[in-house]
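Got some structures for you, see below.
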Structure 1
Amino acid sequence: MKKKGAKTSIEKALDLIETLKEKEHLGVTELSSILGLNKNNVFRILATLEVKGIVEQDKETEHYKLGMKLLSLEHAYLQSLKFLKVIRPFIRALRNKLQESVYISVLHKDSVVYIYSEDSKRSVLVNSRIGRRFPADITASGKALKKALKTEDFPIEEDWEKVEPEVAEIACIIRDDHNQPIAAVSIILPAQRAKKEDINLMKTILQQTCIDATEKLKESQLSANKR
């Protein structure tokens, strides 16, 4: 019987994968220390994940990193998000217009997860947030999504260096055909490049993009329902 509060094998495996996302090339000893598991337990999880191609071992260092199988799983997940196919052109256009990185994120329990981006082509970029998870209450995207659950408008939220030093985020939301918020659209850029006089213009363009993308989603769903 599972003890109250004890993690299942699946939960432990997911924790291990999350750890390797943050820090590549870790050995069994390091993973054991970070995860709070004994080495035998960590080794068994790694062996299972390695067979499935989810992790790979460097034979010279005996350290582990994420495997190629995760790429196909990520692609399959993105392909399953039908709304992403509709709004991708809007995200790309927004990136081109503002010349800054634009992200799509979704709520998962009490966190927000960044799942897609159109990266800025400028020379100074912030670290990618793809696949990363942050508490919803501290990110602009998470706050916008949570606020949108209580209203029918398109709220704008900001974060100035609270989540990450020297990084700014401005976020709005996209709604589905039932008017429920399904994703956030964020402009993420170096805080030093976010001139105060440009912020209001960014907010206006971002919000209008989200409104237009929402309308397109609703039209797409209405068309699909008529088939």
Structure 2
Amino acid sequence: MEKYAVIVAGGSGLRMKTSVPKQFLLLRGKPVLWYTLTTFLDAFPDLQIILVLPEQHLDTGKEILRTTYDPDRIWMTTGGETRFHSVRNGLKHIHKHSIIFVHDGVRCLLTPELIRRCYHAAVDKGNAIPAITATDTIRIETVNGNIQVDRDKVRLIQTPQAFFSELVKSAFEQDFHESFTDEASVVEKLGVKINLIEGESTNIKITRPLDLLIAEKVLEEREMGL
């Protein structure tokens, strides 16, 4: 089956306290985004990537994709006002029956194995959303104060989120709603059951300086085969 990945990389450097958008920060000498692109290229030899970037950063994106080993499988488009609109822009370039992955460009530590598991689960059930179990105690704010909830029933959602193309493209024909925080929430609005699969604890989103240090350590250990 055809395979496409819409990789959304529209972040800024605000929480990083840097003028450089976080997807372009360097990890072991290479941009964060380079690792994300390379991992998707490694996952399947026939997978095509649509990279969604703010218009002002397209030239930087071109420079990065040229450093990958198969830039012909990557093309770019511009983002929109919100993540929802950016994903919609990426989906417009896909016209074949396929499995479509949607991924945060700054989740650069995912593995090819996770991508493949998402693919097979999506083929089987129509969608696949990686998630991990919460390890901290969880409390929820209510009108009467805060209450503890069973953390074993809490799942922390990750990307890539994988769907049959017809399903996700149809979902993104809806008008934007503030409850759309990820692709699963958009698809769920159609009344579709969301299928969770096991994610990866190292599949973190690079948002703070500490995340860069963690990512450096993870990559170092992988290079050493640990």
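Computed from the coordinates by the stated procedures, all read-outs in this text should not be read as laboratory data. Since this is a predicted model, take the numbers as computed values, not measurements. Cβ atoms are built from the backbone, for glycine too; each structure is taken alone.
Of structures 1, 2, which gives 23 when relative contact order in percent (Cα under 8 Å, 6 or more apart) is computed from the coordinates? So the calculation was done on 2.
Given a value of -9500 for helix-only ellipticity at 222 nm (-39500 (n - 2.57) for each DSSP H run of 4 or more, over all residues; to 500), calculated from one of 1, 2, which structure does it belong to?
Details: 1: -15000; 2: -9500.
Considering all the candidates, the number was obtained from 2.
A value of 14.2 for mean count of other Cβ atoms within 10 Å over residues 159-166, calculated from one of 1, 2, originates in structure 1.
From which structure (1, 2) was volume of the Cα convex hull per residue in Å³ calculated, if the value obtained is 147?
Numbers: 1: 172; 2: 147.
Structure of origin is 2.
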